[in-house]
Every structure is written in structure tokens, then in C-alpha cells.
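Below you'll find the structures, each written out as C-alpha cells.
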Structure I
Amino acid sequence: MQTLLRLLNLIDALSLWSGRLAAWLTLLAVLILTAEVVRRYFFNAPTQWAHEVSTLLFGLLYVLAGAYALKEKAHVGVDVFYSRLSRKGKAWVNLLGFVFLTLFAGTLVVYGWKFFLASWQNREFSLANQAIPIFPFKLAIPLGAALLLLQGLANAIRDLLLLLGKEEDRAH
């Protein structure tokens, strides 16, 4: 049981790490866009790359922040009925949700990996003058989906432990 709990904590740590990375990427994208606005409107010297790079960064942060949001229960949900359920009732609903999450995230892992591989094999670059490599950003799709799937699995295991009366000492 201790090994399982350590594994769950490791998955939580990965989700926390991906959330922190997404936060730093947000800051970087905001700084790039702010610099672009200053260059464009105060110095009449816009860049050719700022919009594209910020778009890629925002896409990257969205897929990397998913697992963190799941860990923190920050995803949008319908709380009208859920909030009235007991802890065990919520665990059952969460397990049902995990089935759908598995289908969604599993599909993203499989097809996202194929999407990345095609981009990698073709050495895909942007069409802008700076020719930004696109394939590293496409790797974030299966990676983010895998992190989401792992966090969903950790949450599902915790819900199962609750239903079996063997929940861990801390709330998740």
C-alpha cells in the first residue's frame, strides 16, 4: 500500500511540475506579447515572429496545464447534483468520468503521437521567416494527454480506495 501511495504522490508531483511549467510559459508568452505591442506601437518596429511564438506557447501551456487542473479539481464541471452527493457518491461519479477521460486522453496520446512523428519525420518548421521548429510543440499533445491520463488514474485509484474503505490519510 505504501508503494501505491508513493506512486500516487509521484503522479501528483508530475502534475504540479507541469502546472508550474505552464505558469512560466504563460509569463513568457505575456512578456513576448507585451514587448511586441511596445515595439509595434511605440517604435513602429514589429517583429515577424512574436504572434506565432506566443500562439505556440499558449497552445503548449494549455495541454501541459490539464493534468495540474485535474489534480486541483479546477476543470469545469456541473456541480448542481455533484455537490449534494456523499463522498462515496462523488467517488462513483468520478470513476465514471475517468472512463470518459481515458477514452479522450487515450485517443489524444495515440493520435497526438502520430501527429508528432509525422512532423518530426518531415522536420516541420513554420512558414515564417524565422522557420520555428513545430515538431517540439506537437510533442506536447501526447505528452500533455499522457500526464492528464496519469493524473486521472491517480484520482481514480484514490476514489477506489475510498470506496473500498482504504482511503489514504490525506484528502485528494
Structure II
Amino acid sequence: MSKEITYSWNLATAVKILLTLGRLYLGGWMLTSGTSYWLTQAGLPTIFPQPVGNTPLSSQMLVTMIEVGLFDIVKTLEIVCGLMLIFNRFVPLGLVIAMPISAVVWYNAIVLNGRYDRLFSPTYMGVMCFYLSIVLMLAYLRFYAPLLTWKAKMGGLGDVKELIKAAKTEA
């Protein structure tokens, strides 16, 4: 007995497919970017060369991040976020972690490097990672809505059970 899966093809289905592809694309890019950096740290060939900036300010920012160890953290978080997005696990959390990384990448790519001509270039991941992060966060907005509670009451140690319960829940 074969089970046939049917889909209702409408605009909502098409949007979900596009958002899923966007999630996978962003996750793949972050995983590749983080992995490429760590391969070079291990003395292995890189997947693609790490840009060091085309202007003095961009170079200064990137070199400083490397010198103080922040770049190691960023690249590790890129791998973690990439895995979360690819495997569809803890996606809202992965997007929250990815957003500041994406924002800094966008700022470096556009503002510090003066590439305003590439502001909306769909093939330039320096901007697309930021735009994809925004769109995907909007798609997962219902998970962020509780963060906007006007006057939240502090919880207690018993709330740890809620975290465990939430981690086991598929929404």
C-alpha cells in the first residue's frame, strides 16, 4: 500500500517553499563561511578566501576582530547557525544569533567598502545574508512576539522545565 502525498498548490505553499529555500541557502552560506575559516586555521585549503577588506576601515575592522579573537567566535557561530538552519532545529534562535553577524557583514560590505552599487545585488552574499535574515525572521515572527512583552515578570528556577518542554516541541 503506497502513501501518496498531495499538496495544495497556492500562494502560501509557494511562499513556504521559497522561505525554506532561503533558510537552506542562508544556512549553507553560513556553514561554508565558518568552515572555510576554520579549515585555514587547521592548515588546510580554504573553500574560498576570506576577504580582508578593500578599504582601510574595512581592513582595520576585520584585522582587529581577528587579533582580539572575536573572528573565531563569529566563525564558530556561523557554523552553529548554519547547522540550525539547514537541519531546521532551533531556527528562531539560530536567526537571532545570525542577525548581528549578518548586520556586520552587510555594514562591512556596503558602508566600509563603499559598495553602494551592490546594495541590492542578489549574488552578493555580503548583502543577501542580511536581507535573508530579515525576511526569515519575519517568517518566524510568532516566536519573537513574546519578547515584546511590555512589562514582563521575572520567572524562577521552575521555568527550566519550560525550556526543556519547548525544545521538545514541534510548532
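What follows is calculated from the coordinates using simple rules that are stated; it is not laboratory data. Predicted, not measured: the structure shown is a model, and the values here were computed from it. Cβ atoms are built from the backbone, for glycine too; each structure is taken alone.
Of structures I, II, the largest value of distance in nm of label points 7 Å out along Cα→Cβ at positions 48 and 152 belongs to I. Looking just at distance in nm of label points 7 Å out along Cα→Cβ at positions 104 and 136, which of the labels I, II belongs to the structure with the highest value? Across I, II, distance in nm of label points 7 Å out along Cα→Cβ at positions 104 and 136 peaks for I. In terms of FRET efficiency 1/(1 + (r/R0)^6) of positions 40 and 112 (r between Cβ atoms, R0 = 25 Å, to 0.05), the structure with the greatest value among I, II is II.
So helix-only ellipticity at 222 nm (-39500 (n - 2.57) for each DSSP H run of 4 or more, over all residues; to 500), computed for just one structure, reads -20000; which one of I, II is that? Working through the options, I get structure II.
For which of I, II does mean count of other Cβ atoms within 10 Å over residues 16-23, calculated from the coordinates, equal 14.2? Here the read-out was taken from II.
Quick check on the output: 29 is relative contact order in percent (Cα under 8 Å, 6 or more apart), derived from one of I, II. Which one produced it? Can you show the working numbers first?
Numbers: I: 29; II: 21.
That value comes from structure I.
Kindly point out which one of I, II the value 1.00 was derived from, the read-out being FRET efficiency 1/(1 + (r/R0)^6) of positions 88 and 128 (r between Cβ atoms, R0 = 41 Å, to 0.05). Computing FRET efficiency 1/(1 + (r/R0)^6) of positions 88 and 128 (r between Cβ atoms, R0 = 41 Å, to 0.05) on every structure in I, II gives 1.00 only for II.
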